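Student: The next part holds the structures, each set out as structure tokens.
Only the coordinates and a few stated rules stand behind these numbers; no lab work does. Because the structure is a prediction, the values reported are computed rather than measured. Cβ atoms are built from the backbone, for glycine too; each structure is taken alone.
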Structure 1
Amino acid sequence: MGEHPKQGFCLFLHPHFETRPDTWAALIAYHIPSINYGEIVTHEEAEFFGATLLGMDVETYYQTVCALADSMPAG
């Protein structure tokens, strides 16, 4: 683990998703562009990347990620 992604990094998912491995790819895919390219990545590019990686259209991927976020317990 280092200060730069090329030195290694660890991406943590919220414990809510620990027993839901079917959600991991969608959740992780959203963050890969930011890990690789940093702050220049927008949410649109993250959604496009995730959708492409998972073979979905962007709107379906967006709705999937939103549903996962909405499934989080309050507070």
Structure 2
Amino acid sequence: HTHVRLVLKPCGRPLHMFRMLKEFVRALRDIVEIQQAVVEECQILHRDCSLNNTMILDEPEGSEGFLIDWEFA
């Protein structure tokens, strides 16, 4: 299964712009789970999990964390 996003407008907000500590912790958990799944399933390590590449996406059911800039992974 491949998931690709082509972003033509801002999508999410930088991790450091979290609104509540709970949101920050959940976003970090999501990012760690994403990296773990990609390593286990595809043997790909992001190699640049920095504040510049970690984002929070606001969804109606809550926010979630995600990683961007996978092209150099």
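Student: For structures 1, 2, calculate relative contact order in percent (Cα under 8 Å, 6 or more apart) and state which one comes out highest.
Tutor: Details: 1: 24; 2: 36.
Ranking 1, 2 on relative contact order in percent (Cα under 8 Å, 6 or more apart), first place is 2.
Student: When you work out percent of Cα pairs over 18 Å apart for each of the structures 1, 2, which one comes out largest? Intermediate results must be reported in sequence, preceding the final value.
Tutor: Working: 1: 45; 2: 38.
Once percent of Cα pairs over 18 Å apart is worked out for each structure, 1 has the highest.
Student: Something else now. Match the computed value -10500 of helix-only ellipticity at 222 nm (-39500 (n - 2.57) for each DSSP H run of 4 or more, over all residues; to 500) to one of the structures 1, 2, and report its label.
Tutor: Values: 1: -16500; 2: -10500.
Of the structures listed, the value fits 2.
Student: Further, regarding this structure: Looking at structures 1, 2, which one was distance in nm of label points 7 Å out along Cα→Cβ at positions 24 and 64 calculated from, given that it came out as 2.3? Spell out each step's value before the answer.
Tutor: On the way: 1: 1.5; 2: 2.3.
The read-out was computed on structure 2.
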